[in-house]
Structure P
């Protein structure tokens with residue numbers, strides 16, 4: 001299957017059981033259409049399809065329903081990665097087991113909290129897949145990733161992350177550790193050579209670009225010195241310190257993996273997290289640095305950073321209490337200490353996902369180009385690091401990271 005084509009086996013019959021169980025009075029499918037569900041640059045890791053079905057009901061009326069189906073890329077590079085980390089197994093475990101357990105913890109104390117879309121099983125699927133309700137029907141949408149999230153959106157996301165982290169921490173105290181496949185994200189020893197190769201190329205492109213940023217003399221020597229240590233430092237970050245407050249991080253909390261629902265006056269009514277492919281057990285600094293550095297507005301990113309951590313901590317402490325967390329609740333200072341200790345992870349966010357978030361939509365945005373060293377890959381990575389929008393952000397973020405000790409070598 002070329003990425004631009006819909007696989008043959010995505011047919012109406014595949015959804016028969018789902019329709020029977022979720023559409024009241026279902027009789028039969030009258031029309032079926034599948035189309036690509038995300039634009040270039042909005043989704044790198046998988047192929048997203050949106051499936052539109054018109055069903056006939058037993059009383060003769062018709063009803064329109066739609067679903068999202070996520071499939072693996074069929075290129076060699078992606079297949080190779082999937083052998084090491086099956087993100088589909090991980091995501092289906094999250095949808096089928098972990099997220100329902102976390103939502104159930106809130107139900108037990110009388111609170112209704114939903115984290116994301118419903119997922120469905122498809123019989124006779126021919127490749128790995130994840131099938132979900134189409135949240136677009138309920139009015140959910142992404143915020144503008146290029147502009148970055150404003151304060152209201154950011155606070156909404158931080159409260160949702162706090163609820164997620166609280167439930168995930170309580171889940172460990174009541175049910176023990178999560179399944180092995182959810183614990184390490186990308187940071188597995190067997191992924192190290194692949195990461196080293198990928199980061200070597202991207203790192204070179206970043207160093208080259210960095211030399212053209214304003215005031216780069218402040219930090220260019222650090223950037224050069226960090227390049228050969230990058231992957232080792234990532235793996236160091238990934239070691240879990242049992243003395244810290246640890247949770248199951250969402251792991252990929254950038255703006256395109258967050259959906260908002262609004263009321264009639266445009267006020268945010270609900271926030272959902274989507275894309276559970278790379279959760280990782282460890283410090284909350286991961287989700288916080290990933291989200292706040294990649295996805296917030298430039299004017300707020302650094303000036304409101306400490307304020308945003310307080311918003312998060314207030315909500316975290318509140319929800320840990322609600323869920324009767326049996327261990328000491330981390331203080332605001334504990335959270336800040338974790339953020340300082342793991343500052344290097346912020347550097348990986350600024351030089352990685354932040355560049356993706358800030359890039360204008362382009363047809364050359366693809367998984368291969370993001371990690372490849374073909375001519376097209378090199379061009380794309382140079383584009384990532386030199387877009388005017390990214391330059392504005394990175395020129396502010398690098399000195400900030402350096403002043404926090406995040407780029408220290410030792």
Structure Q
């Protein structure tokens with residue numbers, strides 16, 4: 001079969017590499033792809049992930065059997081509806097209505113409230129003054145989220161009142177009333193990421209969880225980012241917590257979506273926290289986490305093209321994963337997640353097989369230059385988490401760039417050590 005992967009980041013790099021291992025897959029088209037995918041896919045640089053008509057043209061011309069959508073933006077804008085309804089192309093990913101599980105935090109919180117899914121208590125606001133008053137009443141710590149897509153950065157975890165009120169200003173751009181804000185109680189505990197394959201009420205939760213590191217700097221400090229590193233498995237969070245998440249969150253949410261007339265098909269990402277009161281939902285995403293996808297797909301032994309078809313047919317199966325542990329460290333442009341410079345040279349040929357490109361392009365001479373905030377995920381594998389951490393930072397040390405151009409966290413997987 002021929003497969004098209006939509007997107008151009010590290011998550012999509014992991015997907016095309018995974019499909020390249022499949023005996024079922026003949027050709028892989030990466031639209032628009034990135035500079036690191038050409039060894040495993042046919043990269044269609046000239047087509048934007050938002051140009052649905054051009055994407056359909058590539059798929060029809062090349063007899064693509066499955067389209068797999070990586071990022072959240074085209075899902076939210078209805079790429080699945082367009083490809084399926086207008087052209088009859090099969091897509092692995094939720095339609096626009098179902099993608100509200102990520103695109104509208106208010107929608108998702110209300111769904112959880114209705115179906116008694118354990119999550120932080122919340123309130124939503126369109127009015128700046130009302131939100132300000134609520135924060136003053138609740139006090140800190142408190143969590144503020146902008147309703148809608150924000151690439152992992154539209155969240156402020158405020159530890160004191162000054163941070164909370166500054167966060168409100170930031171998320172409402174100084175008080176505009178067209179930006180709905182969701183304000184949540186602060187949950188304490190250990191976070192984990194669970195990827196779930198969903199087809200209506202049918203669900204298959206990954207047998208392995210991962211842990212992401214959202215904050216920009218060591219010690220879980222600094223602003224929220226799209227993810228500065230991840231690792232799996234998470235041995236200090238027991239199987240009982242994964243099972244609890246499936247029984248108390250995943251299955252009820254799938255049933256609730258069906259009750260609400262939703263027909264979800266694709267990956268549902270659960271960001272969960274183990275609290276003193278049990279496992280609770282932090283967030284849902286309508287696609288693979290990034291960088292968790294890079295780690296989990298690298299660890300997965302199964303043919304992912306085969307997995308998608310089994311989910312499509314609602315067949316039972318088990319996923320198997322390689323032994324040991326894998327850790328990924330994100331190299332990011334200095335200044336990220338706020339303003340940063342681009343066009344900085346990066347050289348990583350000696351560890352290329354251990355890297356996933358997130359934000360790199362190439363200059364006229366073929367040299368890699370930065371093009372985004374998160375630049376390169378470097379991975380390392382070991383029999384234990386200690387060995388994997390040692391391996392990944394040895395690999396990071398082989399990436400060459402000018403001092404001050406990039407930064408990375410030096411404590412990825414610290415909670416497991």
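Computed from the coordinates by the stated procedures, all read-outs in this text should not be read as laboratory data. Keep in mind that this is a model prediction, so the values were computed, not measured. Cβ atoms are built from the backbone, for glycine too; each structure is taken alone.
Which structure, out of P, Q, was semi-axes √(5λ) of the Cα gyration tensor in Å, for residues 193-336 alone derived from, given a value of 26, 18, 15? Comparing all candidates, it corresponds to Q. Computing helix-only ellipticity at 222 nm (-39500 (n - 2.57) for each DSSP H run of 4 or more, over all residues; to 500) across structures P, Q gives -13000 for structure P.
Across the set P, Q, relative contact order in percent (Cα under 8 Å, 6 or more apart) reaches its highest value in structure P.
Comparing mean projected area of the Cα convex hull in nm² across P, Q, which is largest?
Result for mean projected area of the Cα convex hull in nm² over P, Q: largest is P.
Given 2.6 as the derived value for distance in nm of label points 7 Å out along Cα→Cβ at positions 305 and 329, which of the supplied structures P, Q does it correspond to? That value comes from structure P.
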